[in-house]
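K.L.:
The data blocks that follow each hold one structure.
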Structure I
Amino acid sequence: MPANLPPQYYETEKRYRAAKDPQEKLRILHELFSIMPKHKGTDKLQADVKSKISRLKKEIQQKKTAGRRGDQFYVEKEGAAQVVLTGPANAGKSQILASLTNATPEVAAYPYSTVKPLCGMMPFENIQIQLVDTPPIAAEHMEPWLAGIVRNCDLVLLVVDLGSETMAEKIEAVLGKLEGYKIILEREEGDVNPADGIAHKKTVILGNKSDLPLFETNLDVLKESYGDRLPIFHISAQEKANLEELKRYIFDTLQILRVYTKTPGKKADYEDPVIMKVGSTLLDAAREIHKDFARGLKFARVWGEGVFDGQMVQKDFILKDGHVVEFHL
């Protein structure tokens, strides 16, 4: 079976061959794998890319051990998705991480208390979503390695201080600094343009400190200045206001769904859902579990929203969050 690779694949492959930095090569390999068609004709190619990713990860880990600071802060994805907290100093990113996860970052009233990425797992119902706190961005400085973390994540939360008199200027500084690293924060994720390498990252402006006096004024500024470009959500991490709502909002914004599997005659496994993108098909889920499932799949029975219990469906059936699937080969 021919591979039938899209033009974007070859352009991305050129960037991979030209890249020198291991972190950049790893990021491009992940991008290469994501745009590669997944079918029998690309099985060997998929295996080759996975092998290169594995070797690069080992190389990067070895360089960490050797103490090379430039490669030190690659953050491996864990859980259902990776969400990066970024923004200006003293916006409350560390407080948000501490409030939503079991992580214990230093929460300080002075700026720049975060000097490296800090991770925590945010529970949402029966899954975990990884949150990554990062050092602040200002007009005069941004850690160079931070660009790689932002490029690699599934969602950016641009955290801003709703109590700050200079909130708007700080937001513009963050946006400008990221654009200098060829990262544009958008409402929806976009493909990296092979011609210029610009990444379009799905982003939500997260207004923090809604308990402070300037909250309403600054929220109006956010809506007027950025409401057409980016979605906006507000909380108070200190007062724990809107935090549970934020968890649901993050899950919905990630556009992911949970699919549960069962074998004939047995109960469904609700402990370890398969995480898929909204719009995924039965065949996509089979590929996610194992390529042999996809090759031999004849049909499946599905339980959940929009179907009657045990309804027989074909490979192109669109899955929904919470569906239970029984594969038949």
Structure II
Amino acid sequence: MVKEWFDIIRREMLLWADLDDPNRSRPITTVYIGGGTPSLADDETIWAFLNFVRSEFQVEPRVEITIEMRPGTASGQVIEGYARAGVTRFSVGVQTFNQSLLDSAGRGHTVQQSHDMLRQTAQAGIVSADLISGWPGQTFEQWKADLSEMLSFNPPHISAYEMTFHTGTPFGDRIHNGSIRPHDEECRIAFFEETSRMLARAGYEHYEISNYSCPGLRSRHNENYWKLGDYIGFGAGAHSFVFPHRYLNDNDIERYASTIRAGRLFRRLSDSADHDLFILENLQMALRLTDGADLDLFANRFGMDVRVACADKLAVLIEQGLAQLSDSRMKLTMSGMMRMDSIIEYLL
């Protein structure tokens, strides 16, 4: 079944290429194999897929190739095979080192499996490890313990996300019925500040709201999202951005697969009908970077000068210490980053 899905992805890639959108001569700089559990694929399947990409498209010699890894799903031998196939980065979904928290969410791995995978991937390439804060019932001390344990493995890149509660998930349903409560804003801010403090002290660069790296080892693939570069996503539910449009594949897996097998793309335009909203959605992506957004470049590309269109509101954000403006560059302060959603709502 895994090989069949990679075959469908290959077909979709060729359908995009037939549209010349973007054209095949444009070099691919990053490849990200994620969504679902790609680490269930054997190394031969990954090798065949990457060999297809190299044979059909122009690929930059220093291409960054990342694969998401769920602890407990791949042996050290398979991980070595991924590296030989060309994978350069391993995104390990640790989530937490607290076994009771993992169990409470029904996660399919153990803390020991996270330890094993962090060690195995460190021998094969660059490790990007994910942690999640704000689990129901998680204490501040437990979060600090998670960060300390992660630092003991010295991964070159750490993503520290705040838990989100989606409808239809176990936690989301329990939030809805009132059996558990999310952390309040004060707790979430404390978690965020402690994360930044501990990782900065350990030598990590805080380059995006939730991402930290050793010098020179940022995720080029993810940074391209935040810099509003073009990218194409393949598979059910995948998002794409080929300036000036955003596209979305339907989430229905069977409908997606049958459409691709029939030789038709399954993408649809997902641009906001409100042009100003579309522009501010893109600004929100750019402001996630601690480097901020160059508003001159943004205005040239999207046709809105935020300094003019939102002058009064921007002045308030600066006065309240949530944003900074230096020449053409707008940055959120640490306080602003913790209130990103509220700031974009305010600008709307």
Structure III
Amino acid sequence: MIRQTSVLTVLLSVCSWYSLGAQESSIVESEVTSVNELVFTEGPAYHRDGSVFYTDIQNNRILRLAPGAAVADTFLNPSGRANGLMFDAHGFLIACQGNEKGGLGGRRLVRIDPISKKQTVIVDNYEGNRFNSLNDLCIDKAGRIYFTDPYYSPDRSMLELKVEGVYRVNSDGTGLVRILDNKTVSRPNGISITQDEKTLYVVDNNPTVPQRKLWAFALDDAGLATGKPRELHDFGAGRGGDGMCMDSVGNLYVTAGANRKYPLQNLDNTAGVYVFSPAGKLLEVIKVPEDMITNCCFGGSDMKTLYITAGKTLWQVRTKVAGYALWPKAE
């Protein structure tokens, strides 16, 4: 049985931040608290109606936590082993379907109608080769979708290496282009685009090399990466970055770190949300007391609630700066 714990019964609260300066300079204004517990949470996405959608990869589900609800309901099962989620400007849920164990993964990018739950395949292959395991995405103002397709298996065939990378595709599935290959980003994971659409941030998390870096790529007018990448941060020998989102002033919120030892990494990076300035300065670490921390998104009526997926739990923390929203507020 999957345990789902009411937020009213959760007594755990923790110090939410690790200060890199004076306490009054903290980005958050509350403690990190538990919202809902499942098995393995990922890919939070905030809907304009106040709901939070997120994935339960192990159980092949997408969950929806309605406004004011204490327990999340199953929105979609099976989900194609969905991972990263994001709502587009029209209110459709865009999902990266993975390819984890059991062959249950859709290995494709899909658009889901939140009312009918109908799925429309946007793209499922590159030059005739199926994708590996789509991980995360971001969307620009024109509706073009940028997504990552890493391959995290030790058995790495040439076919899988052919499609590993970062892609951009139009919302109707046309114009698919690989903008970064695995020679540039070894294992592309989290991804985000700036409001002016001139910079694309990509997490490179390859535990076997190892390479655990946060990169910034300049984008030209056509939305293609140009010039040399800029290294914002190297997570070193500790667990590197996973998912990320941005606030309205351009700061980047990257989930990273671990609180217990895992293979091929040490405990240098505590589990939390690492907040970086656009220049790459580490401003703060919002501590989260659970492994594995996977992703985050902004939500709430004022966009000042940061939702965080970590381990079996959906967490939330109030921030002083609003998050960046692609879509307008509901009237």
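Every read-out reported here was derived from the displayed coordinates using simple, explicitly stated rules and does not represent laboratory data. Quick caveat: nothing in here was measured; it's all calculated off a predicted structure.
K.L.:
Given a value of 35, 61, 4 for P(r) over Cα pairs in 20 Å bins from 0, in percent, point me to the structure among I, II, III it was derived from. Could the numbers behind the result be given before it?
P.N.:
Values: I: 28, 55, 17, 0; II: 26, 60, 14; III: 35, 61, 4.
The read-out was computed on structure III.
K.L.:
A value of -13000 was derived for helix-only ellipticity at 222 nm (-39500 (n - 2.57) for each DSSP H run of 4 or more, over all residues; to 500); which structure in I, II, III was it taken from?
P.N.:
Numbers: I: -11000; II: -13000; III: -500.
For helix-only ellipticity at 222 nm (-39500 (n - 2.57) for each DSSP H run of 4 or more, over all residues; to 500), the value -13000 is produced by structure II.
K.L.:
Which structure, out of I, II, III, was volume of the Cα convex hull per residue in Å³, for residues 194-305 alone calculated from, if the result is 188? It would help to have the intermediate numbers written out before the result.
P.N.:
Details: I: 188; II: 143; III: 106.
Working through the options, I get structure I.
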